[in-house]
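Below you'll find the structures, each written out as structure tokens.
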Structure P
């Protein structure tokens with residue numbers, strides 16, 4: 001059995017992605033990024049991680065939305081181009 005595809009590993013990965021989203025939603029982007037990177041190491045797809053990032057940004061307060069969007073755009077303005085809509 002491939003451990004990278006086991007149900008347990010997938011469950012742990014989803015929980016780590018979830019915590020990344022919680023930190024993003026609170027404006028703690030560094031901790032959120034740490035969780036997202038860990039999830040990628042455990043086999044999460046980039047698409048999955050970005051989906052949680054987008055959802056977290058949608059739920060965040062406007063001030064936090066702008067701060068997280070600025071962080072993402074400074075990191076990679078092409079990959080995170082979708083975050084521009086949160087810049088006022």
Structure Q
């Protein structure tokens with residue numbers, strides 16, 4: 001008896017299909033997340049990303065984000081901003 005040769009990609013695809021069939025898409029994702037270890041050193045990387053960021057920078061970014069969201073809301077209501 002000869003079994004068909006299956007590639008790793010085919011096995012992965014069949015496995016995903018089986019998980020989705022048994023658990024649904026969300027259940028499949030949650031199941032797979034259990035095995036994702038990730039990599040790197042997040043704490044070290046984060047310190048590097050934020051080393052030059054000040055509280056003032058964060059406050060400015062929050063205000064800019066809020067103003068941008070407020071502008072979008074005004075546009076959605078049909079109100080034009082004063083120029």
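Values quoted throughout were computed directly from the atomic coordinates according to the rules given, and no laboratory measurement underlies them. Only a predicted model underlies this, so the values are computations on that prediction, with no experimental measurement involved. Cβ atoms are built from the backbone, for glycine too; each structure is taken alone.
If FRET efficiency 1/(1 + (r/R0)^6) of positions 11 and 75 (r between Cβ atoms, R0 = 35 Å, to 0.05) is calculated from each of P, Q, which structure is the one that comes out at 0.10?
Q
Here Cα extents along the principal axes in Å has been calculated and equals 78, 41, 20, so which of P, Q was it run on?
Checking each candidate, the match is Q.
Once mean count of other Cβ atoms within 10 Å over residues 43-50 is calculated for all of P, Q, which comes out largest?
Structure P comes out on top.
Please state which of the structures P, Q yields 17.8 when mean count of other Cβ atoms within 10 Å over residues 35-42 is computed from it.
Label of the originating structure: P.
Say we calculate distance in nm of label points 7 Å out along Cα→Cβ at positions 27 and 51 for every structure; which of P, Q gives the highest result?
Q
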